[in-house]
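In what follows, structures are represented as structure tokens.
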Structure 1
Amino acid sequence: MLLRDGQCLNQEFRYRKRKGEVITGLTSAVLIEVENRRYTIVLIMDITDRKRAQEALIQDQVYMRSIIDSLPGIFCIVDQQGGYLIWNRNYGKVTGYSNTEISSMTVMDRTPAPDRKAVSEKMRYAFEQETLFEQYGLVCRDGTVRDYLFNYARMDYQGRLCLIVNGLDISEQKQTQDNLTPREIQVADLIRKGKRTKEIADMLHTSASTIGTHRNHIREKLNLKKEGIHLRSYLQSLH
């Protein structure tokens, strides 16, 4: 390049210093002619630290991507317009859309029409209140709608206010709600209203241990035993 073009600008090369240390240099060279003699002017800027910082950043991004893709359920970060900034691999797998398609979508595009007004209001509330649990449908490419429990959490991402959205598929849990006994439905309704175990026991004239057993049965039937979901928040999301 130097012999052909007479110059070589801003090229990265590795150099070994006298003591054996290898550095990265941003190199520019120019051929000049003085009194019929050709000379080469070379400028080398040591960018080793900058290069290492860039490589560390890339490694961090790869690491964060692997964490995001390993999360259960669906995960995304959306801006105040509902546009997708980041999403995990499972989001595309569940919805059936490619990364290119998702990048041009908003949350409302994947929300059933009857729920869009409520979702818009809840997202606006989440931007003000920092966190929120809600249950809504997720529209997939094939037209099916899967029920998800969404957790919205406010955060600052790259200098702008955004929402982290985690979603757990609760389609099966909703189908099993019909398996609750009348007493379990009664207990679940009181839990949803914020009543504590002892309060429920007093209201239903039974023991706290009996109510505790009902709570466990409710969680088991709703497949919530190992999901780490707060029972009251989950029940509130269903209404």
Structure 2
Amino acid sequence: MVEDKLFEQDLFNNSLKGKGGICVVDMLVKWFGHASFQITFDGKSMYIDPYEGEYVDKADIILVTHSHYDHCDIPKIKRIRKSETIVIAPEECAPKIGGNVRVIKPGEKITLDNVSIESTHAYNVRRFRAPGQPFHPKGFGVGYLIMIDGKTIYHAGDTDFIPEMRDLRNRKINLALLPSGGTYTMDNPEAAEAAIAINPEGVIQMHRWDTNPEEFRKKVETSAPHIKVVLLKPGEQYKLL
């Protein structure tokens, strides 16, 4: 939308100076639907799992959580990729995407100027395609901790509420992006439990299918009213200050 474009341009041309002359960078987090997000900051554009929605801006960074087609959409990646775009993805995605891909495993960290990207575990413990065969086995995919100018965004990837999430409570996450649709990932009650355990400042649902987001909101706000629940519609964005 034209409105969004004007707002983004204004944001990048009017970065605020904090104490000591340090630049305070605001971030826009746009949800396209499913697990697809765009994060814009300091004139740069980062996409996570580009799949849903229409894409106009070229990418400086692309993060892919795993190789399923609705997260590793090759035509969408090609559409937003430029020669200098940095693509980060698990090993199984690399040959599908082609070109220069920086492969990452859970627990590894990549630093790019003022951006640090750390991968986390993302897997199923309750959801299986057949006995003993989870939709997302441990080690198959990743989530991401994205640290930009002192702010941290957590994209959980396709996952259940797993023990490793409890360790994220100490990471002082500003915004968590959590799946809540059930079937392949956490459902609303489980995603709410995860949000409460992680204790971010704010949380946005994703991969929610046709579930009722109000169920998630009520559970989080009842148990942890200090966590801001942001319910976006596809195409809407949230300004992270």
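All of the numbers you see were taken from the coordinates with simple rules; none came from a lab. Just so we're clear, the structure is a prediction, and the values are computed from it rather than from any experiment. Cβ atoms are built from the backbone, for glycine too; each structure is taken alone.
Worth pointing out:
- Among 1, 2, structure where Cα extents along the principal axes in Å as derived comes to 108, 43, 30: 1
- If you line up 1, 2 by distance in nm of label points 7 Å out along Cα→Cβ at positions 28 and 156, the top spot, with the largest value, goes to 1.
- Mean count of other Cβ atoms within 10 Å over residues 60-67 derived as 10.5 - corresponding label from 1, 2: 1
- If mean count of other Cβ atoms within 10 Å over residues 140-147 is computed and equals 12.9, the structure in 1, 2: 1
- At a computed 12 (relative contact order in percent (Cα under 8 Å, 6 or more apart)), which of 1, 2: 1
- Structure responsible for -5500, with helix-only ellipticity at 222 nm (-39500 (n - 2.57) for each DSSP H run of 4 or more, over all residues; to 500) calculated and labels 1, 2 on offer: 2
- Each of 1, 2 could give distance in nm of label points 7 Å out along Cα→Cβ at positions 76 and 100, but the derived value 1.8 comes from 1.
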